[in-house]
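Listed next: structures, encoded as structure tokens.
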Structure P
């Protein structure tokens with residue numbers, strides 16, 4: 001380090017220490033952590049990589065990003081000088097409370113919300129240690145709200161969660177209970193199923209009352225519903241409009257599960273903020289996305305996963321046929337959306353795929369034509385904008401939450417590095433560090 005750099009580093013270190021001492025005198029907790037980042041990808045897709053940077057963290061927030069390696073007196077130093085350091089990743093579509101398996105349909109009969117909460121806590125920890133510091137849970141049991149709050153309060157390790165609770169669905173649609181005898185269907189069907197515009201307004205209000213951060217709806221049929229109703233539109237236009245209007249009145253956005261093109265387009269016309277999946281979109285659909293400034297959350301990994309499970313004979317006939325048809329479409333769909341300029345936020349539908357393997361979606365995005373930098377931007381800066389947290393997460397900069405990960409190799413050169421994250425910090429707390437574990 002040059003003499004000038006040494007002087008600057010000493011000056012910064014002194015300033016950080018003075019700020020810390022002043023904070024402590026004001027009665028605030030003021031321990032400082034400084035991360036020495038070998039290569040810093042602070043804003044993927046927007047800024048070039050930089051080398052030899054110090055990230056200063058206090059009270060779970062990044063307070064500075066300095067040139068060179070500073071060592072304020074009393075600060076904890078985290079040495080990532082031989083690593084690539086990035087913002088924590090954001091998965092815009094997970095189901096953290098469960099995971100698809102050969103016993104999933106039986107589990108519904110034998111497990112309750114307490115089991116789902118414990119499974120969710122385990123899956124949340126796995127997801128966090130895979131480098132995902134924020135997720136959006138797009139349809140799950142009511143226990144998701146307790147898990148969300150426990151993670152927020154620091155009682156349980158996991159990513160920051162935004163949750164919808166049970167997806168709003170038409171009766172018999174994807175999101176309702178299908179494929180069981182009537183007594184079982186009646187036992188498990190809940191207030192998330194609605195019919196007609198007025199009833200759909202009621203379902204939105206009940207979701208908000210339960211604690212929903214956003215509203216998830218199933219605008220079309222779905223692959224994993226054990227019914228041969230297909231993947232076309234299942235809500236009427238007036239029902240979609242009533243849902244979006246009611247959600248807006250209550251300060252919530254709507255995201256729509258949608259595969260069939262007509263259902264995707266109906267949801268966009270109704271004003272949803274985003275589409276999950278979007279399998280059969282085309283160039284005309286792309287124009288609607290751009291007209292309404294809506295996001296696409298592609299979940300290509302889910303399509304690949306269900307196709308693999310269908311080929312292995314793990315799915316019932318009605319599900320298997322849809323999986324074999326829908327799954328292979330999704331990589332081509334994502335390429336169409338990217339070329340058309342659609343805003344694309346990273347999302348996996350994990351819970352269909354295994355939790356902790358979320359970063360495989362990045363590899364699939366490259367197969368659709370993304371560069372590695374574009375794919376990582378979709379999982380950081382773009383996803384943060386999508387979930388309205390762009391002033392808090394998605395980049396490494398002063399004032400942002402200290403959600404920080406590191407990998408040993410250059411992810412722009414080899415995207416598969418993202419499947420082997422070496423260090424994770426969430427909200428200033430270290431969640432994965434091989435030197436400590």
Structure Q
């Protein structure tokens with residue numbers, strides 16, 4: 001495996017993990033073996049990625065802003081980024097609504113399947129926690145998401161990966177303040193963050209050496225802990241509609257890459273594939289962020305001035321795959337339970353899914369919390385929310401893995417788009433973990 005490109009190594013690890021997981025399901029005690037001796041290696045890998053996520057965001061964003069030399073350039077990048085993310089999210093939701101209305105997957109669910117899914121999942125702790133969290137978010141004021149962006153303790157925010165927006169706010173504030181004190185005054189601090197950025201990126205390279213083994217562990221555990229195959233089969237049509245929509249989004253991103261940046265879509269997908277495969281394995285845009293940043297900067301040629309802002313913000317507010325899934329899931333649930341949706345209801349889904357994606361955490365399972373908010377916005381009966389979530393809970397994990405791939409792919413595509421628009425898309429400059437090894441061995 002030594003001479004294989006990284007994405008082939010990771011893919012091999014994934015396939016091996018799926019095969020080994022299937023084998024363990026046929027062996028008595030296989031699930032326990034996986035939990036005790038295989039799952040921990042995947043957990044350690046994710047923890048390592050999360051360990052360096054905040055230091056990388058802080059170092060990279062400060063370096064990116066301070067390198068601009070001009071606040072107006074940062075404002076230009078920021079506006080283009082936010083507008084582009086909003087447009088891609090609306091496109092994703094529209095694709096989801098179009099497919100689910102044409103293919104009508106909910107009409108293929110019989111009452112027996114509805115009853116089985118309800119009895120299996122309606123009282124599940126995971127379903128109930130999603131409903132409770134959605135209720136907490138809904139009860140907040142309309143500007144609460146802005147309040148939540150501003151930390152009262154920068155160090156405390158950096159100690160919690162779920163507070164990434166607060167870290168981004170503080171880091172932008174710090175970077176702009178460094179510009180305002182002048183280059184001479186800011187130079188010592190800038191050199192510190194430049195050095196920290198290089199060191200953390202080297203840590204990414206080292207962690208990625210274990211990626212093939214980690215995804216083997218992660219996928220083995222996913223297969224072993226998967227739900228009832230019969231229930232998964234009953235929801236196959238719904239799942240295929242979601243996956244079809246996600247594939248169309250990949251085509252949309254490829255179109256942007258081909259027409260605007262003049263790069264080959266296949267080249268783009270091959271370079272970003274390690275981040276995509278990790279997104280699939282971890283179901284977390286936040287955990288994948290360090291790898292996404294490394295691939296975008298070193299392998300796609302996006303300048304750090306752009307990637308350091310676009311990617312952390314994208315990991316937090318850009319949820320194209322999740323938003324598409326919400327549109328499909330909301331209409332699917334309505335179809336299956338006989339809840340009629342008007343054209344106004346579907347417009348409400350577009351707006352609510354867009355707004356919910358901005359405040360959604362980049363962690364596994366956040367999509368279902370957003371879905372509850374979307375369902376409530378169209379007047380879905382509160383007493384049927386648990387039933388609605390139960391209908392899709394069995395396939396939520398595999399679909400979560402798929403939609404996270406699209407979220408990460410969208411972040412990378414938008415970073416290339418914004419970089420091209422401001423003249424910051426250059427030649428790739430890939431680095432290896434052992435570039436300076438001869439100097440220290």
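Bear in mind these aren't lab numbers, they're just calculated from the coordinates by the rules spelled out. These numbers come from a predicted model, not from an experiment. Cβ atoms are built from the backbone, for glycine too; each structure is taken alone.
Given 21.4 as the derived value for Kirkwood radius over Cα pairs in Å, for residues 87-334 alone, which of the supplied structures P, Q does it correspond to?
Structure of origin is Q.
Looking across P, Q, the calculation of helix-only ellipticity at 222 nm (-39500 (n - 2.57) for each DSSP H run of 4 or more, over all residues; to 500) that yields -25500 traces back to Q. Of the structures labelled P, Q, one was used to calculate distance in nm of label points 7 Å out along Cα→Cβ at positions 399 and 423, giving 4.6. Name it. The read-out comes from structure Q. In this comparison of P, Q, the computed figure 18 for relative contact order in percent (Cα under 8 Å, 6 or more apart) is attributed to P. Name the one structure among P, Q that FRET efficiency 1/(1 + (r/R0)^6) of positions 247 and 319 (r between Cβ atoms, R0 = 25 Å, to 0.05) of 0.90 was derived from. That value comes from structure Q. Ranked on distance in nm of label points 7 Å out along Cα→Cβ at positions 111 and 279, which label among P, Q comes first with the largest value? When distance in nm of label points 7 Å out along Cα→Cβ at positions 111 and 279 is calculated for P, Q, structure Q comes out on top.
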